Structure P
Amino acid sequence: MPTLYARIPDDRVGVLIGPGGRTRRDISRRTGVEVRVDAGEGEVCLDGPDTDPISVMKARDVVLAIGRGFSPERALRLLKENTFLGILDIKFTTGHHEKAALRRIRSRVIGTRGRARSRIEELSGCYVSVYGATVALIGDQDQLERATRAVELLLKGSEHSTVFHFLARMRRDAAVEEAIAPAPLDSEE
């Protein structure tokens, strides 16, 4: 059995377990992976079948997403095909380690009443969670690329309107590319 481990913050252990253990059981049922949680340490052990190591990695990503502030419902999006978790370390991106600077920079990504975060989600297609010194993203490869670039621009001090225009342009360009992409050919034998 492949086994993976994850550590999540103490205040997110209850969310991972869920009411009466429901969330933990739901992850296990959907992935076929046994999820054991050490509530005291925040340590999570994931055991899966040898025949499907990908499911163990997917289950670990769901656990890590919950640990980074996503609701279980949003984190379970990771079980879809070609959906990934990206985590940006705010301290690494900005170089700021002081609490006041970290709080100010986090609020740039969140925005007033969460509007900046919501706008990034709307324009990129990614789910966004700001937790601690990280910004976590859930989406497909193109969505992650757009959202990562937008968050990095905000973290480095770009104006919100500039970032939102950039995201809207990237979304339009992707739609145009998709519309003009040649249709796959059916093979005839």
Structure Q
Amino acid sequence: MENAKFVILDIETTGLSRYMHKITEFSALKVNVDNNTTSFNTIDRYSTLINPQRRIPSFITSLTGITDHMVKDAPTFPDVSVDIRKFIANNVIIAHNTTFDYNFLNHNFKETETEELENIALCTCKLSRRLIPHLSSYNLENLCSHLRINNQQAHRAMSDVLATKDLFSKLYRHMKKRNIHTVEDALRFQKSHITKH
């Protein structure tokens, strides 16, 4: 993994269904492994609010702090889709609950009539279940509390991305102890049987 480049990303949305709801925020960090410290160096960052072109439900605003006023003059997804795709490029994607972010982004790319992402993706939620067993919950908030990771603005995309970066750094150290050294090793390990709690 020392030779790989990763994009750690997170989105905020108006709801859970990619078919019914829209993206309100996208943030990402481009990182690589620091061989000396086994932590991750930030190479570049990208963050933008996105106008979902619909009202943001009040419970979502309560959760994320993102209001209709904040996104009123923000670009729409088609306005930033090229920049988002260019930033992600062909790097390995890392996210917490990657399937949600990946599918949401691909649905939006499809709506803008552009190609869907086909990147390799690692999920810090799935990896945490394998590497840190017996927790009551594997949501990002609980993992941050358990591992003493500071997430200053939970449910804001860049803050969650920074927390996910710290989480993946810790998981990476666990993986090295298990002789998981490549992205392919990590992907196989991620897909292996997970004991449900």
Quiz prompt | Structure responsible for 2.6, with distance in nm of label points 7 Å out along Cα→Cβ at positions 32 and 48 calculated and labels P, Q on offer | solution = Q
Quiz prompt | FRET efficiency 1/(1 + (r/R0)^6) of positions 40 and 144 (r between Cβ atoms, R0 = 35 Å, to 0.05) from the coordinates reads 1.00; which among P, Q | solution = Q
Quiz item: FRET efficiency 1/(1 + (r/R0)^6) of positions 80 and 112 (r between Cβ atoms, R0 = 30 Å, to 0.05) computed as 0.45: which structure among P, Q?
Solution: P
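As an exercise: relative contact order in percent (Cα under 8 Å, 6 or more apart), calculated from one structure in P, Q, equals 23. Which structure is it?
Going through each structure in turn, the value belongs to Q.
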Quiz item: Which structure, out of P, Q, was helix-only ellipticity at 222 nm (-39500 (n - 2.57) for each DSSP H run of 4 or more, over all residues; to 500) calculated from, if the result is -16000?
Solution: P
Quiz item: If P(r) over Cα pairs in 10 Å bins from 0, in percent comes out at 9, 31, 30, 21, 8, 1, 0 when worked out from the coordinates, which of P, Q was used?
Solution: P
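FYI, it's all coordinate maths here, none of it is from the lab. The shown structure was predicted, so the numbers you read here are calculated from the model rather than taken from an experiment. Cβ atoms are built from the backbone, for glycine too; each structure is taken alone.
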